[in-house]
Structure I
Amino acid sequence: MKNLIITISLIISITSCKDQTQKKPDTNTFEPNWSSLQHYETPEWFRDAKFGIWAHWGPQCQPESGDWYGRHMYSQGHWQYNSHIKQYGHPSKFGFKDVINEWKAEKWNPEKLVALYKRAGARYFFAMGNHHDNLDLWDSKYQKWNSVAVGPKKDILTGWKQAAKNNGLPFGVSIHSSHAWRWYETSQMSDSEGKYKGIPYDGTLTKEDGIGQWWEGLDPQNLYAQNHDLSTNSEDLNSIMEQWDWNHGSSIPTKEYCTNFYNRTIDMIDQFQPDLIYFDDTALPLWPFSNVGLDIAAHYYNSNMKQHQGKLEAVLFGKILSDQQKECMVWDVERGAPNDIQDKPWQTCTCIGAWHYDREIYNRNSYKSAKTVTQMLVDIVSKNGNLLLSIPIRGDGSIDEHELKIVEDITKWMDINSECIYDTRPWHIYGEGPKTERSNPLKEQGFNEEQGIPYTDKDVRFTKKGDALFAIIMELPENNTPVKIKSLTTKNPYLQINNRNVQLLGGDLKSFNFSSDGLIIELTENQKLIAPLVFKIQ
């Protein structure tokens with residue numbers, strides 16, 4: 001009988017969330033269904049841009065203890081729980097709402113950071129609108145827990161958008177809050193042992209509990225959204241991974257939760273008119289049990305067309321897309337890349353460290369190097385993709401000196417070699433070399449970037465632009481040995497050999513020769529070169 005009641009309740013909840021359209025799109029060009037959204041075409045400006053930088057920044061950066069802090073701080077024994085105890089006290093008394101109150105963003109200078117990122121070669125800029133922690137980072141009409149009302153008491157998105165506009169960059173917003181319902185379930189639990197055993201964390205507090213507190217007048221449930229039963233196996237921190245698509249025993253959000261997410265996201269779109277929107281969701285938010293993601297997508301496309309005199313210039317991202325869904329939006333791959341050229345434009349999102357600032361990564365100086373970033377960029381572009389790179393920001397709004405050095409080194413490489421990146425398209429093959437010969441499959445959202453063997457001077461990637469072909473050698477040749485590119489033979493029907501010239505961007509060649517075995521290049525000695533090396537064949 002208990003299982004029957006749960007099943008009936010689940011059906012009622014799913015049914016109540018199916019009809020969520022609050023208002024009709026501005027035009028009838030796109031309807032909120034997959035068939036209509038299949039008419040989407042990725043704008044050429046995005047295909048040409050290739051490289052964006054992301055400020056994945058919010059209150060979880062304040063403790064400087066890495067990603068998913070607002071979830072893991074409620075899990076006894078987890079290192080972030082231990083860090084929280086040491087820094088703030090027990091989460092039954094000092095919860096994530098109180099971490100938000102600590103976040104002041106006192107050194108935040110969006111103009112300075114966006115100008116730095118543009119100088120490094122970014123052709124679009126992303127800001128985070130909210131994370132799974134459910135705090136809206138703008139003056140939100142439908143979420144009282146927002147960065148203007150609490151925490152820094154600043155309109156973060158407005159600051160970022162103005163900086164992007166001043167620097168002539170398209171502006172993107174990432175929205176992650178659809179998962180707060182499931183993600184925050186740890187906050188309604190309690191310690192299983194010790195002094196605070198059985199004492200609930202602060203995730204079940206109500207508005208009435210705030211009388212006399214700093215948050216008086218605010219309802220913690222508008223932040224934590226925990227007035228519901230736990231998902232199956234919720235006590236297992238990793239169970240959320242297999243429930244990310246709202247299956248396998250996930251608790252299903254209510255109609256009110258779905259409506260609130262819809263209203264908040266539409267409010268963001270109407271206020272900021274972003275050029276790009278990133279959803280940290282399987283396909284679209286709250287899909288497949290709710291249509292709100294389809295409603296939002298249709299509204300976004302239609303409103304963008306209205307702004308651009310009938311031409312769609314918007315880019316919308318989702319993860320783990322079916323072939324049909326890849327026709328409707330741009331596929332985002334998190335921390336990874338597919339093994340071959342993709343027919344449709346796509347994007348990798350990754351970070352030089354943790355998604356939220358982590359002091360230990362700084363202390364170890366274990367960020368991705370500029371060379372690793374540019375190798376990733378080259379590989380991704382060779383496969384018809386774009387790279388969206390996050391530079392972690394401290395809670396105070398600044399980046400550290402190690403990160404600044406990495407951005408400056410990316411700038412040096414782009415100053416020499418950006419010609420092989422911007423406005424390019426894939427060649428008939430993406431590359432050659434040891435890494436092309438080993439399969440490196442994606443894992444769910446992606447997560448294959450650190451797998452496999454390192455790049456060598458035998459690993460080559462190709463891009464093309466007009467009558468120019470770019471061959472990019474991923475590592476510097478050892479002892480100045482000649483470079484051999486096997487694919488560029490006199491027998492290759494995709495390469496016109498006659499009157500071809502080869503040059504090394506930012507360097508000098510001693511000689512080059514096309515043969516039946518490939519292109520052989522000798523480099524001038526004693527050059528200060530930066531890998532990857534780019535050869536332009538024209």
Structure II
Amino acid sequence: MKVQENSALLKPTRLRSITMKEELSTLIKAQYPLIHLITPEEERAEQAVSRIVQDNTEHRRVFVWTVTHGIVEYGQSRQMTQHNTVSPEAALEWVVRQKEPAIYVFKDLHPFLDGAVVTRWLRDAIAAFKGTEKLIILMSPIQQVPIELEKEVVVLDYPLPDLTELNQVLSSQLQKGKNRRLDTEAREKLLKAALGLTKDEAEKVYRKAQVKAGRLTEEEVEIVLSEKKQLIRRNGILDYIEEDETLSAVGGLEELKLWLRQRSNAFTERAREYGLPQPKGMLILGVPGCGKSLIAKTTSRLWGLPLLRLDMGRVYDGSMVGRSEANLRNALKTAESISPVILFIDELDKAFAGGAGSGDSDGGTSGRIFGSFLTWMQEKTSPVFVMATANRVERLPGEFLRKGRFDEIFFVDLPTPAERQDIFRIHLGKRRSDITRFDLEQLAKVSDGFSGAEIEQAIIAAMYDAFAQDREFTQLDIIAAIKATLPLSRTMTEQVTALRDWARQRARPASASVAEYQRLEF
């Protein structure tokens with residue numbers, strides 16, 4: 001049973017894909033001389049260019065250049081190469097000399113764009129193409145445009161396969177297997193599981209699932225998802241995070257939990273029909289060790305959405321000009337392709353500290369990364385929920401904190417006495433089935449000023465002491481471990497105080513008791 005094209009499942013991604021292809025078709029019709037098509041899928045992009053040419057012009061030919069074979073007409077054998085066109089300079093010279101209307105696709109020309117001769121030939125080609133039906137398409141996975149060509153080139157991101165294209169891949173694979181029919185629900189699950197993969201990756205994953213199980217059914221979704229996680233990890237910038245803990249593993253923070261629970265169905269069609277916009281994201285500020293990262297991870301379970309962690313440290317790559325920007329662009333494109341999804345950025349203050357003023361230290365790379373990310377956050381229409389955490393608000397660029405960038409900014413303070421009792425109950429309950437022998441009220445009292453992470457470490461330290469003496473740990477062991485610990489709130493008093501003062505007027509408290517007090521005060 002095929003997925004119908006008018007299915008609500010197919011609409012969002014299909015529209016994005018059609019828009020890009022229509023734009024490419026328009027540029028070709030309008031005789032734009034230089035187009036930069038960013039994609040790792042050469043064959044699929046070539047087929048799209050060929051189809052556009054066939055649909056709109058009968059007399060244009062398509063030629064493809066590679067550094068290994070030179071210029072070959074599309075669809076012809078690689079042995080049918082044009083003589084002496086392996087070097088990019090010779091290939092561009094040959095292109096300029098041609099009189100017939102044609103499209104010339106240059107694959108992976110970016111390593112040669114630093115050369116003055118190649119850049120000059122491209123500029124000569126652009127000048128020579130005026131009034132003709134000739135154009136050059138640069139095709140590569142990396143965006144790299146010399147400053148000399150910035151005013152001449154149009155940059156397009158070729159999208160990953162949408163559900164319609166993946167449906168064709170799945171149908172083709174089913175024809176080769178034992179079960180040639182799937183009900184609509186099973187098909188949609190298999191298609192959604194493959195979103196974010198290239199066409200080749202989807203074919204391989206479906207093939208693997210079929211080999212392992214003997215047939216493709218709804219039960220093989222986990223095989224597809226497992227392979228997809230590996231492919232995302234191979235990206236090196238995004239991590240697919242799986243969290244077993246639920247929101248109940250977080251002590252306190254009831255105001256923040258309520259906000260998250262109210263939005264647990266925010267990405268459904270029912271929410272769109274109600275007239276609600278898709279949530280953009282949230283920023284969680286607070287004292288280190290108070291559960292900010294755990295909140296982000298457990299939200300994935302609460303909302304039933306995949307969680308991708310963006311490691312900004314891996315984005316920066318000085319090996320090649322433009323590589324860092326390409327890394328960020330590819331990571332965001334991957335996140336969008338499997339949306340709805342939660343994009344988690346831990347310690348945002350370290351990732352973007354001073355981003356706009358880094359021109360002297362790294363040639364402006366950090367500034368460009370920062371600007372690209374802000375623009376994406378402002379303009380994104382895909383359901384990617386950005387969940388970011390930060391410890392040092394003074395390090396964050398002001399642009400992050402303005403209204404509209406995030407739906408809400410929460411402040412997570414040190415736990416209150418009631419919240420400390422809750423935290424002790426959670427961590428002791430993980431380690432012992434019966435915790436009635438512990439006086440949680442006393443433990444909460446002696447741990448004043450401790451964060452949730454420090455409370456957990458005090459329990460662990462008490463267990464180690466008792467284990468070394470071959471006995472069960474007790475209330476006194478925990479109290480002794482607490483007394484022996486100097487919490488962060490005392491070693492960094494000035495920083496914690498400054499953060500509280502800033503958050504009092506600019507952020508929403510995550511604790512219900514503090515939020516209620518502020519409402520009464522207002």
Practice problem: State the single structure among I, II that was used to calculate helix-only ellipticity at 222 nm (-39500 (n - 2.57) for each DSSP H run of 4 or more, over all residues; to 500), giving -15000. | Solution: II
Self-check item: FRET efficiency 1/(1 + (r/R0)^6) of positions 36 and 52 (r between Cβ atoms, R0 = 30 Å, to 0.05) - highest-scoring structure of I, II
Solution: II
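Assign the value 0.95, calculated as FRET efficiency 1/(1 + (r/R0)^6) of positions 436 and 484 (r between Cβ atoms, R0 = 25 Å, to 0.05), to the correct structure from I, II. All intermediate terms of the calculation are to be shown ahead of the outcome.
Numbers: I: 0.95; II: 0.45.
Answer by label: I.
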Quiz item: Given a computed value of 1.03 for Cα Rg over 2.2 N^0.38 Å, which structure among I, II does it belong to?
Solution: I
Self-check item: Structure with the greatest value (metric relative contact order in percent (Cα under 8 Å, 6 or more apart), set I, II)
Solution: I
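Values quoted throughout were computed directly from the atomic coordinates according to the rules given, and no laboratory measurement underlies them. Note that the structure is a prediction, hence the values are computed from the model and not measured. Cβ atoms are built from the backbone, for glycine too; each structure is taken alone.
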